[in-house]
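Trainee: Listed next: structures, encoded as structure tokens.
Derivation of every value follows stated rules applied to the coordinates shown; laboratory data play no part. A quick note: this is a predicted structure, and the numbers were derived from the prediction, not measured. Cβ atoms are built from the backbone, for glycine too; each structure is taken alone.
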Structure I
């Protein structure tokens, strides 16, 4: 029987970084759900679908098969059997992903693919609706959050390190706006699952958060 850990939470809470560390420690596969949405967006582009054509997006998504494997210590995203790692990080794909990810049929298709992976593989998955929709029976559910200011500071440091001019107050406002949109969207809104452990990482290091989740998992599944 495969095992699963679901990590949900708002943007900038450190979900992906933590999920990768936890997966590596346990020998599980980290499922990057965002990369799956990008692979779906790439499929739309390959099929010549317009980002504004919701009906065509709905009709086209059914024929995409997307899966994630770990090969030579690297996450590889496959779209209909093709390794698309080198193709999904472009601006064009990102814009299509923003448009197609709000489509209910796309979300349902990807949830189905994510659930299929979790049936056969030990996984750590992070996102907005993993514990509530994708993996309702996960062995451990964590709702990872941090104050909007802390999340803005983390983003600010990342951008400054890349040499990007930015304003921390503007970043925090964007984060608060995004939280509102994520929590009030029609399809799979962001919310804490009833049986999820609330973990506030505002005053914790990445290693401390990962260790806490590993301890929670061991105590629940020992």
Structure II
């Protein structure tokens, strides 16, 4: 079940590797409800039922090397319908954690590295980030009913601190306006941090618990620094 082959070497079976996992994968009755509910089922042959069976059989190398865990979106529809209540999405995430970091597909690991080094996955400098936010705010202020609108950056004592998805300051700046207009209409007291503002936890999606912990602690640190009461993390 490597990325280039679906052949399984039965001589490589390891029935002990996954036994410590608390996901009850051995309870699978192969009913197929997970596969029928999965939005990614069938892509490159992906089948969550087969994946769980491979884990039950101890096919460690085949599972870790497979592309299947990276096709899964971890939406958890599968485990919502599983009659045996197997935590399939968490299982997939644990599988991802076993992949060598340099072998993580696509740009995911690079995004984690960038976020750890700069506070955001884009390596966007603070001054550029502020410029983009203020530019979007100026566009809102030109619309009827939003005259004088301004974005609150690093406002101390605000009621809400909101993180920002990296694409909202990259390719989808228009989507920032929806959140901000709601805040304005509700008379909400809110702010955006100028540092460690990244709302995408790629550490979560790559199975990197250490990176996820660092990211979360940084956001919490911003809340403490700015004395903000509530967090809106719209990832």
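Trainee: Quick check: 18.2 is what I get for Kirkwood radius over Cα pairs in Å, calculated from one of I, II. Which structure matches?
Mentor: I
Trainee: Figure out for me which of the structures I, II the number 18 belongs to, where relative contact order in percent (Cα under 8 Å, 6 or more apart) was derived from the coordinates.
Mentor: II
Trainee: For FRET efficiency 1/(1 + (r/R0)^6) of positions 46 and 198 (r between Cβ atoms, R0 = 41 Å, to 0.05), find whichever of I, II sits highest and give me its label.
Mentor: Working: I: 0.50; II: 0.90.
Max of FRET efficiency 1/(1 + (r/R0)^6) of positions 46 and 198 (r between Cβ atoms, R0 = 41 Å, to 0.05): II.
Trainee: When FRET efficiency 1/(1 + (r/R0)^6) of positions 126 and 206 (r between Cβ atoms, R0 = 30 Å, to 0.05) is compared over structures I, II, which one is greatest?
Mentor: When FRET efficiency 1/(1 + (r/R0)^6) of positions 126 and 206 (r between Cβ atoms, R0 = 30 Å, to 0.05) is calculated for I, II, structure I comes out on top.
Trainee: Consider the structures I, II: one of them gives -15500 for helix-only ellipticity at 222 nm (-39500 (n - 2.57) for each DSSP H run of 4 or more, over all residues; to 500) as calculated from the coordinates. Say which. Don't skip to the answer; put the middle values down first.
Mentor: Numbers: I: -15500; II: -12000.
Source structure: I.
Trainee: Out of I, II, which one gives 2.3 for distance in nm of label points 7 Å out along Cα→Cβ at positions 142 and 166 as computed from the coordinates?
Mentor: I
Trainee: Also: Hey, distance in nm of label points 7 Å out along Cα→Cβ at positions 30 and 174 derived from one of I, II reads 4.9; which structure?
Mentor: Value 4.9 for distance in nm of label points 7 Å out along Cα→Cβ at positions 30 and 174 corresponds to II out of I, II.
Trainee: Here distance in nm of label points 7 Å out along Cα→Cβ at positions 78 and 110 was calculated and came to 2.0; which of the structures I, II was it taken from?
Mentor: Corresponding structure: I.
Trainee: Still on this model: Assuming 3.0 is distance in nm of label points 7 Å out along Cα→Cβ at positions 54 and 214 as calculated from a single structure, say which of I, II it is.
Mentor: It traces back to II.
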